[in-house]
Structure P
Amino acid sequence: MPYPTDRPRRLRRSEALRSFVRETRLSPEGFVYPLFVCPGEGVRKEVRSMPGVYNLSVDEAVTECREVKALGIPSVILFGLPEEKDEMASGAWDRNGIVQRAARAIKREVPGLLLMGDVCLCEYMSHGHCGIVDTSGSGYSKARQEADAFVRELESRGKRVIKVGTQAAGAATATELIAPATAEDYEIVNDATLELLAKTAVSQAEAGMDIIAPSDMMDGRVQAIRTALDGSGFENVPVLSYAAKFASGFYGPFREAADSAPHFGDRRSYQMDPANLREAMREIELDLEEGADMIMVKPAMPYLDVIREARTRYDVPLAAYQVSGEYAMIKAAALNGWIDYQRVMIESLLCIQRAGASITLTYFAKEAAKLLA
């Protein structure tokens, strides 16, 4: 009935009433905490663009996992920073790779914590792309030579040049030399990359990963990984597919944290166009047909409509990744005093779950868990 009989504000008059009728309830049980594992011992290096997030050596990652479990967070996802990179991403599938060592240590020291392995190659490739690159085009070769010559010139003048994706003087300029010339002159080779992804998945499962999470966006990767896992005796290890992963500008801080920025071009030839909702549903359906047990939408807040549509269509566990740019913007606004930090943090997580995600990968996991305790 209409006002004055119908008064929705009756149920908003106190926190006790608001809590009693609340439709969406956050719990640490739905969080996954991302960790960046690096070589060394006793390393705890804060990521410049992600206050409160660190590159951690294996021993420090174990310490972090103990806290995560104590807070009631059931899972972490591991990303690796290898000691060396090459054009076959060998560090990704090496039995003694950084992620594999971390997984074994965490399993030994923090039993019961679910380990999720991100299966991608960008952190391990010398060029920073998520697959094998065919660089036979003449434009690529010329641009690569020019970029290398530019770096050598800078170094001869005593300037320090480090990997692209950092803030060192000269690095970005070197990238600018090669990117335009190679924009249409290289190819991320899909089918050959599948073999490396499958090897990586098996290697992670052997190290103790409970869940395999491919994020590369190569066509057919779920089928290749599922076949490889089953053939190696890991038929009970589930696959959480980054099924709808968009070519987003919100990934910038992650690329600093994981040292994974592409050294030329971008990832729009394999990650999804942000404009396409229907294509996202097709990607999800294909991954489920190939054997995915769970699906993920990434990023989260800018793609709430995709999360909602996926929840409506598919009756499987649905995850969303609140990515580094989402985290960094909230952190930056809070540090400037522009927002109520705790309130906005919780509100951002609520909206992701309200849209339909039952699992949220978030850098806020520990802080949110403490507030929700």
Structure Q
Amino acid sequence: MTAELPGRAGESAGPNAQVPLTLGLDTFGDVTHDVDGRPLSHAQTIRDVAEQGVLADQVGVDFFGIGEHHTDDFPMPAADVVLAAIAARTTRIHLGSAVTVLSSDDPVRVFQRYSTLNAISGGRAEVILGRGSSTESFPLFGYDLADYEDLFEEKTNLFAELLKGGPVTWQGKTRAALHDQDVVPHTESGPLRTWIGVGGSPQSVIRAARYGFSLMLAIIGGSPARFAPFSQLYHRALESFGQAPLPVGVHSPGHVAATDEQARDEFWPRYLEVIRRVSKTRGFAVPTKESFLQEIGPQGALYVGSPETVAQKIAANLTGLGATRFDLKYGMVGLSHQALMTNIELYGIQVIPRVRELMA
């Protein structure tokens, strides 16, 4: 099936009345710095992320996600291990990946790790699958980037079979076949909640609907409004495939502080440095102060400001995109652990209640 499903101008993004509003936080395990700006160790950063996840539970955040990365700035190759540590110290918050690079992993092992997390957490595990916009995992694990599309399509197909439960029979080109194989551990609370992370590909939107996975829109730059057609396409595709309505989520970067000025001052220099570094391999344009101010404004993709500023922007974009979930990718290499803890506290105690109020 192609991405060109019929549509009507001005149609709504889809039915969401039965889908609860969910407000979460994501991190890539950005290396934290001390108060004098010196980078802390990878080990300390990982311990800090565990503390941040526990705080998120305490202040009422709905979801805490950790994205897989394998670099010096983002030393987070085993997100599920950290999530398990958080699960053991929390009782309410849902926990998951943001994202798992399925293309360079084994679907069976991903299923087993997150089914294990689901057991530890009492049914609170989720997994967001992605192709990998950061591709350092491909050479690390011996995969060829020329197989980028085939790897993700086949492995997503196998993962969907694993979610059905019971013995699995599957055959493809990218890994060994399974023949009536029982894959453990079995989940006791139904299938794992699974999302597909999409950065702008209509084909990925269609894939999510075909497999009955929820859709997570990764909006990291430009106007969020340009993603509204993807929400519309997704809901039409779900209907076309005979799937039940499923939620659409948004993942975007940002930083919350007591005032707009403080949030900008803390975030901007670190954001500039990180984008400058990754631009050498990712082709990103190096931001200017003017472009940064555009991105943190009402029409941009960065959620940087006071609790009221961030809450207003979240509510407006969720409404415009027909989405019912927002995950703030908090943190930036160079920020201190204390700044991140303050961000989490403000997000849970002030931003989340205000968004719920605005969208009531």
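Listed values, structure above:
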| item | result |
| --- | --- |
| For -0.55, -1.17 (log10 I(q)/I(0) by the Debye sum over Cα atoms at q = 0.10, 0.16 Å⁻¹, for residues 120-311 alone, calculated) the corresponding structure among P, Q | Q |
| Computed 18 for relative contact order in percent (Cα under 8 Å, 6 or more apart) - originating structure among P, Q | P |
| Origin of the value 16.6, where mean count of other Cβ atoms within 10 Å over residues 104-111 was derived from one of P, Q | P |
| Identity of the structure behind 52 (criterion: percent of Cα pairs over 25 Å apart, calculated), options P, Q | Q |
| Mean count of other Cβ atoms within 10 Å over residues 32-39 - highest-scoring structure of P, Q | P |
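Any read-out appearing in this document is the output of simple, stated calculations on the displayed coordinates, not a laboratory observation. None of these values were measured; they are calculated from a predicted model. Cβ atoms are built from the backbone, for glycine too; each structure is taken alone.
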